Structure 1
Amino acid sequence: MLLHRLIFVCVLLTACAAPERQRVPESHATSPAPAATPAPANTLYTFEGVEVFGSRKVSKQELLDIIGIGLPPAGTRIDVSQDDFFIQLKKSKKQLIEKWPFALCRYSEVRYPEQATLTVTVNLVDVGDEWRMRFSPAPQGNVPDPEGLIAAWQDYLGMREELRRAGEIPDFGEGTCAAIVCIGGFAHPKLEGREQKFIEGVPRNFETLLRVVREDRDNDKRMFAAMLLAYAPSREKVVEALVPSIRDPYDGVRNEVLRLLGAAQLGQKRVIVPLEPVLEALWFPLVSDRNKAGWALVRIVETEGAVHRQQILEKSGEMLLQMVGMHQRTDHEPAQKVLTVLAGRDLGLNESAWRRWAQETQAASTKP
């Protein structure tokens with residue numbers, strides 16, 4: 001089964017990259033592995049450069065000329081445990097917004113631990129394109145944590161991060177769990193036994209957790225509650241409950257909701273995730289938005305093929321075409337997979353070739 005690989009985004013948002021095959025836990029191996037001394041998490045990464053996404057008014061080259069002032073060249077080794085690089089990114093952003101006004105300017109620095117590389121994507125929304133950020137109003141409620149589930153989940157994630165930093169669990173890979181989608185699993189001795197609380201508690205507190213997602217003013221609390229709903233017994237119930245939260249004002253909630261919707265659709269014989277909200281989310285401003293919306297769309301077209309090809313191209317084809325031309329894997333991998341299903345052939349990462357195909361396809365559909 002293909003699973004989402006964990007990626008660390010350390011500047012302004014959280015994102016995950018494309019799926020990869022699940023790593024087999026040691027306990028499932030055919031022969032015992034020799035004991036190894038844990039190695040601390042690597043902090044040295046190779047900088048792969050900067051890309052920009054989202055502006056329809058300023059050319060990419062003009063943007064990169066300003067963004068790159070003061071940043072190290074591609075290929076530079078960066079110690080991400082130090083502040084120097086992130087200070088440079090903040091200066092770059094200041095230079096950019098002083099040059100051009102944007103409705104939104106967010107830098108996302110994404111690390112790929114298995115290859116020790118990092119890239120930066122500058123996410124932009126032009127003035128006049130604020131419709132790309134029509135999110136729901138921020139909730140103002142305070143919903144009690146049912147049975148301490150959210151606190152227990154937060155503690156679990158904190159322990160996982162401590163173990164990752166100590167080198168006791170991998171930087172990436174999702175492990176095994178009883179949920180619709182896993183965030184690391186529970187195989188480590190310091191984690192085992194924790195999952196039962198979620199397996200038992202989430203189904204009987206589903207409605208309260210959903211209230212947290214929809215009503216609570218705490219961004220992280222809403223995000224953790226959305227993650228916990230992966231333990232609901234019914235995929236259809238999860239999808240129906242979470243679709244409205246695709247428009248949550250907090251990018252962390254949107255990221256987890258879209259991730260869970262894609263996971264819920266994976267392997268199903270019929271489509272259970274509505275297409276229209278996913279296509280809308282592809283236009284949302286951040287790399288985490290379009291990455292998770294892209295993978296949710298992958299799961300939809302894997303299930304039903306190119307049935308809605310014209311609708312997809314008309315509604316969000318432009319975003320898919322821009323994404324497939326990006327170097328950043330979080331963008332191009334899901335876009336390439338969707339377009340390949342729609343076209344019935346793979347044109348690789350050649351944005352120009354995909355644009356010609358899209359234009360020819362849409363022109364043919366309008367012929368009498």
Structure 2
Amino acid sequence: MKKLVATAPRMAELKDYEDRPVESNEVRVKVEFAAPKHGTELADFRGTTPFINGKFDSEWNVFIEREKDEPRGIEFGDLPIGNMFVGTIIETGADVTEYAAGDRVCSYGPIRETEIVNGVNNYKLRKMSKDSSAKNAVCYDPAQFALGGIRDANVRPGDYVVVIGLGAIGQIAVQLAKKLGAAVVIAVDPIEKRREIAARYGADVCLDPMACDVGYEIKRSTGKLGADAILETSGSVQALQSALKGLAYGGTIAYVAFAKPFPAGLWLGQEAHYNYGKIIFSRACSEPNPDYPRWNRKRMEDVVWDMLMSNYLDCSEIIDPIVKFEDCAEGICTYMDREPEKSIKMGVVFGGEA
């Protein structure tokens with residue numbers, strides 16, 4: 001059997017592996033579909049993540065450098081690649097009672113032919129019907145961050161809402177904003193194909209940041225008022241500057257992106273200083289949730305899973321392109337790293353047609 005790994009920064013390969021026996025609390029899954037994560041996992045793949053030489057100290061809530069003799073946060077050579085998978089359980093441990101062989105499931109895991117997952121008290125191992133969409137299922141992770149951004153930005157019916165960056169998180173956020181009754185949804189991305197998909201799923205206005213002054217166009221599209229809520233998912237310094245310019249007085253920017261260090265150019269004077277805006281750094285998996293104890297990560301995940309399995313959210317065009325498993329190493333290098341403009345969120349199909 002084979003698994004997808006990063007052998008060095010920006011280099012992927014399919015490697016042979018042998019499965020170990022399952023423990024009493026585990027299940028073995030034969031994988032049919034999978035997907036990587038194009039945001040934070042891309043930083044891992046490129047070797048640019050701050051977690052290689054740094055780590056987050058939860059006692060001080062700051063990043064600190066790893067000691068010289070401490071293992072690095074990411075080690076290439078056999079580094080797994082992948083975020084979500086869908087498949088069928090083919091073996092269960094003696095203590096597993098909630099799952100059985102033949103159950104179709106989705107969970108977190110790297111891209112490989114089989115997965116071994118905890119099957120006891122693990123709500124993240126999600127059961128699916130035989131006809132449920134695998135494309136929707138592998139959007140389980142980005143949907144959480146889209147919902148977190150929508151909630152943190154306090155999007156309400158009648159609001160003017162902007163989504164900057166139309167990857168999987170941004171595309172799902174567009175759908176959520178429109179379904180919540182936003183009066184105007186403005187979608188921003190330099191890639192035409194992404195803007196076209198956003199328009200089909202609820203965006204009223206689509207802007208190319210390479211062809212216009214986005215902040216000004218947001219004001220123009222909202223009768224000079226500006227956006228009540230902006231979700232920034234791209235991590236671009238120009239995007240944040242545009243958001244500050246396009247924000248309504250007292251509006252909120254939910255900063256969903258995990259940004260790299262900004263170059264010179266971010267100007268927190270001008271509109272940012274005058275318009276009394278708020279920036280919330282939005283992260284659905286941070287606990288306690290801003291609405292704790294009513295909301296926690298499990299509730300966030302339960303809600304988006306129901307949205308995905310009921311087809312309230314439609315991710316059929318978000319998973320693009322789809323490549324065969326035997327071609328996924330080159331697919332990762334092309335669609336996630338070298339030419340990301342050709343993809344939104346890459347899917348990997350096992351034993352079938354791409």
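Brief remarks follow.
- Among 1, 2, which structure scores highest (criterion: mean count of other Cβ atoms within 10 Å over residues 277-284): 1
- Structure from which 4.2 was derived, distance in nm of label points 7 Å out along Cα→Cβ at positions 141 and 269, options 1, 2: 2
- For the set 1, 2, ranking by distance in nm of label points 7 Å out along Cα→Cβ at positions 221 and 341 places 1 highest.
- Identity of the structure behind -14000 (criterion: helix-only ellipticity at 222 nm (-39500 (n - 2.57) for each DSSP H run of 4 or more, over all residues; to 500), calculated), options 1, 2: 1
- Cα extents along the principal axes in Å, for residues 229-292 alone derived as 30, 20, 16 - corresponding label from 1, 2: 1
- Which of 1, 2 yields 91 [volume of the Cα convex hull per residue in Å³, for residues 133-236 alone, calculated]: 2
- Top of 1, 2 by mean projected area of the Cα convex hull in nm², largest first: 1
- When mean count of other Cβ atoms within 10 Å over residues 189-196 is calculated for each of structures 1, 2, structure 2 comes out greatest.
Where a number appears in this text, it was derived from the coordinates with a stated rule and is not lab data. On a predicted model such as this, the values are computed, not experimentally measured, just so you know. Cβ atoms are built from the backbone, for glycine too; each structure is taken alone.
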